[in-house]
Structure I
């Protein structure tokens, strides 16, 4: 077993084969207000919840290591790239003016203490050169990450002026397969909205697929229902951000989601 496979495997529960990760890298690409103002408060809440992993920016990890330096802490994933929407709309909205950059290398992430790295792969930009540069950056990061023993999780998203539907099944099938072809060890992607189409996306993806949370959901019942449906489709876990740290009680919300992910009796 390669070292990056070993580290990726430690993210997943031995019994259920699934994982529950809290994403708290929002401030790199958009507004982290309405809950994310205090980074230490959220990191502490995630640690205390029993979550399997936490996704942070390089700077937040650098300032939070003292909260994560113990045996019961979650695995640490680090966001190594940056997407800017020129109109300053929240990341995830269709628009123009996207600019993509790699921020740190896999070696630098390893030096920070990361257990894995996360990067975007964006489909839908008006500028084909940006898309090509993004794909090239992902392929290079996969090789560099594996060289230092880290897994690469690629967040595949349909963003940009060409996107008409962010849940487009065929586009999600393509971008997730592309991520795997470029070297991703797992992907983090959008729920299509129903189990049948999600199964098609998962069937075409040769690496573990994790569900991204997207915007804050007003209804807890709706969140539980969509999460359950995605997991029943074969998703290997979730990476939720705003639905955790923008909730009234982030620790309790993360704990409930952790119990949901590992309490459902689906075969992996």
Structure II
């Protein structure tokens, strides 16, 4: 069996008497599209924070491609290929997507110290940035300022900035949050079409999107993993229905 892209064993985390991660065990095979779902307060964001090193577990281990990263800093994890998206901050509002992504590529290549020379001195970085933007269908808006982009395009630009670090595992915390319904489907189509070398774990509330685009689904409840399986398995799992899908989501057994 090939080494999982990302895995954890016996992860525990508590804040006083509040248990936010309870004996979490999972394996993400390389190239899969995993959805992490669960009711509010299930511990999904805590899970991402543990994976990325924003939170340290009380016990347990996290492995990236078989290497222990449990104590690695967030920056060290990014260098090793575990990357999450963050919402674009106001710094990028004045930049165009091609400028922002070229900057991120330069930073990864250790060229950001000479940024004052201007973009045109970095043809290789520009070329890589253009490829990334094209893969995310942002090439048509590459020279508009970020603030002019549609909300869904801004979310895709966040993914473009993450891809500039050359990740092996990409963690997306609600990539479609705040994106209009008609754009969110396009957003997930683009995410689904990214290279199969890339393992993706995403948190998403919209069950339609989850069942259409995830190859596997992890269900969390109260800081613990209730079940993991294919969309078909999750759709008919009685415990999942009870805890989560029962509220207005009956139709998904067939999707």
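Ranked by relative contact order in percent (Cα under 8 Å, 6 or more apart), structures I, II are led by II, which has the greatest value. As an exercise: percent of Cα pairs over 28 Å apart, calculated from one structure in I, II, equals 27. Which structure is it? The value was obtained from structure I.
Using distance in nm of label points 7 Å out along Cα→Cβ at positions 26 and 170, single out the structure from I, II with the greatest value.
Answer by largest value of distance in nm of label points 7 Å out along Cα→Cβ at positions 26 and 170: I.
Suppose you compute helix-only ellipticity at 222 nm (-39500 (n - 2.57) for each DSSP H run of 4 or more, over all residues; to 500) for every structure in I, II: which one lands on -9000? Structure of origin is II.
Structures I, II were shown, and distance in nm of label points 7 Å out along Cα→Cβ at positions 194 and 242 at 2.5 was computed from I. When FRET efficiency 1/(1 + (r/R0)^6) of positions 10 and 162 (r between Cβ atoms, R0 = 41 Å, to 0.05) is calculated for each of structures I, II, structure II comes out greatest. Can you spot which of I, II the value 20.5 was calculated from, given it is mean count of other Cβ atoms within 10 Å over residues 138-145? Of the structures listed, the value fits I.
Computed from the coordinates by the stated procedures, all read-outs in this text should not be read as laboratory data. These numbers were taken from a predicted model, which means no experiment stands behind them. Cβ atoms are built from the backbone, for glycine too; each structure is taken alone.
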